[in-house]
Structure I
Amino acid sequence: MSEDQTRHSLARDVELISDPDLLAEREALNGLRQYDAVLEMVEYFQHPERPFRFRPSQLMHLHRIALEGISSYAGNFRPAGIEIGGSRHEPAGAHQVPELVEDLCEYINTNWATRTATHLAAYVLWRLNWIHPFTDGNGRTSRAASYLVLCCKIGAVLPGKKTIPDQIAENKQPYYQALEAADEALRQGHLDLTKTEEMISMMLARQLYAVHTDATGMTRVEPESN
């Protein structure tokens with residue numbers, strides 16, 4: 001994938017907002033509401049009597065918020081096949097989506113106690129993009145769900161003004177490259193999320209480092225990315 005290419009869903013959908021400025025405004029508003037929903041979920045699962053379980057309903061809820069007023073399929077799986085522009089990956093047929101999403105959730109729940117927070121978050125980020133279960137908003141929902149899993153595994157709402165989803169949105173090339181690397185590994189018959197985990201780890205360090213510099217008044221020096 002060249003530097004000027006981006007991964008994006010190619011699917012037919014009913015256009016609810018045709019004006020590009022209004023669309024951008026609604027996407028921004030929905031993005032804030034989606035982030036608030038993630039924080040609410042993290043706080044809910046901090047209670048010891050409510051252990052975290054990753055469920056398809058959580059993904060549907062986050063997607064519904066992200067696409068509310070934008071897509072007629074908000075909160076629903078795609079009804080047909082889909083292509084990802086700028087990627088070699090061909091997502092599975094629509095009839096396979098529910099089972100694949102269930103498998104994704106099962107992987108997270110089964111490995112919850114034995115895998116690191118960065119691995120689990122990386123798996124959600126990559127696998128949800130790989131399944132591409134929605135007509136649109138797959139990236140936004142995968143980033144929100146990944147951050148949800150990261151925070152719940154760590155057991156806290158993470159501080160920092162520039163969260164991992166914010167950093168990905170600012171510069172998507174490392175994100176696209178990490179997804180492509182994981183896709184290629186799967187084509188070769190094995191799971192390798194090294195680049196995705198490294199990206200999340202670096203972005204987490206930036207997010208938390210910003211808190212430290214704000215608290216101490218030190219001059220901020222951004223960690224170098226590979």
Structure II
Amino acid sequence: MQTFDLEVRGLRALNETLHAQAGNTNQTVWEVINAKGSHAIAVGLDAPIEVNVKGSTGYYCAGMNSQATVHVHGSAGPGVAENMMSGTVIIEGDASQYAGATGHGGLLVIKGNASSRCGISMKGIDIVVHGNIGHMSAFMAQSGNLVVLGNAGDALGDSLYEARLFVRGSVKSLGADCIEKEMRPEHIEILRDLLERADADARPEEFKRYGSARKLYNFDVDNAAAY
């Protein structure tokens with residue numbers, strides 16, 4: 001394991017070092033110490049490496065992540081895993097606003113609670129939150145899956161497109177054009193897989209599914225491949 005002291009060497013050196021790791025690197029496991037809430041830790045990674053951040057992080061940790069596994073042993077500030085493309089990001093604590101915003105792929109796991117706008121404009125990312133989420137989560141979410149083991153705040157799924165939302169607890173209110181939908185066998189299987197990958201102690205049958213009523217946008221799902 002490679003150990004990087006962020007307090008001694010600084011953020012720019014950290015990200016430059018991690019960016020230099022190619023797909024054939026033998027320095028595959030990294031430990032970042034003295035994070036102390038620093039912003040933009042491990043952003044823009046594009047190699048199958050594992051980065052363990054000891055402590056909490058500030059803004060945009062693991063933003064634009066591709067291939068890498070980033071494990072934060074603490075909480076994360078706003079925009080964690082923003083615009084994530086692939087790989088895995090795990091937050092042991094809580095996450096602040098717009099976690100996983102605009103994410104195109106990969107898996108974001110939040111072991112604690114997530115604040116407002118979790119999964120805003122998600123475009124294919126899978127997000128599993130072990131706790132609760134705040135208001136306006138999955139606003140304009142286009143595709144992907146948002147799984148919440150706890151409760152959801154106001155205006156869940158406002159102006160939703162084709163993302164799937166699974167909530168085990170209560171929903172304070174649904175946003176415009178978001179409705180409860182039937183939980184079919186294929187959704188049970190999707191959810192079972194995500195819960196297992198996120199090490200979440202829950203059964204898929206305990207969840208309700210929410211999705212778009214498809215009344216607010218000009219889109220024909222039968223012609224989805226043409227868009």
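Computed from the coordinates by the stated procedures, all read-outs in this text should not be read as laboratory data. All figures in this text were calculated on a predicted structure; none of them were measured in a lab. Cβ atoms are built from the backbone, for glycine too; each structure is taken alone.
Computing distance in nm of label points 7 Å out along Cα→Cβ at positions 17 and 113 gives 3.5 for which of I, II? Structure of origin is II.
Could you tell me which structure in I, II was used to calculate helix-only ellipticity at 222 nm (-39500 (n - 2.57) for each DSSP H run of 4 or more, over all residues; to 500) as -3000?
II
Assuming 18.2 is Kirkwood radius over Cα pairs in Å as calculated from a single structure, say which of I, II it is. Checking each candidate, the match is I. Each of I, II could give Rg/Rh (Cα atoms, Kirkwood Rh), for residues 145-184 alone, but the derived value 1.05 comes from I. I have 3.9 for distance in nm of label points 7 Å out along Cα→Cβ at positions 25 and 193, calculated from one of the structures I, II. Which structure is it? Of the structures listed, the value fits I. One of I, II was used to compute relative contact order in percent (Cα under 8 Å, 6 or more apart), and the answer was 22. Which one was it? Here the read-out was taken from I.
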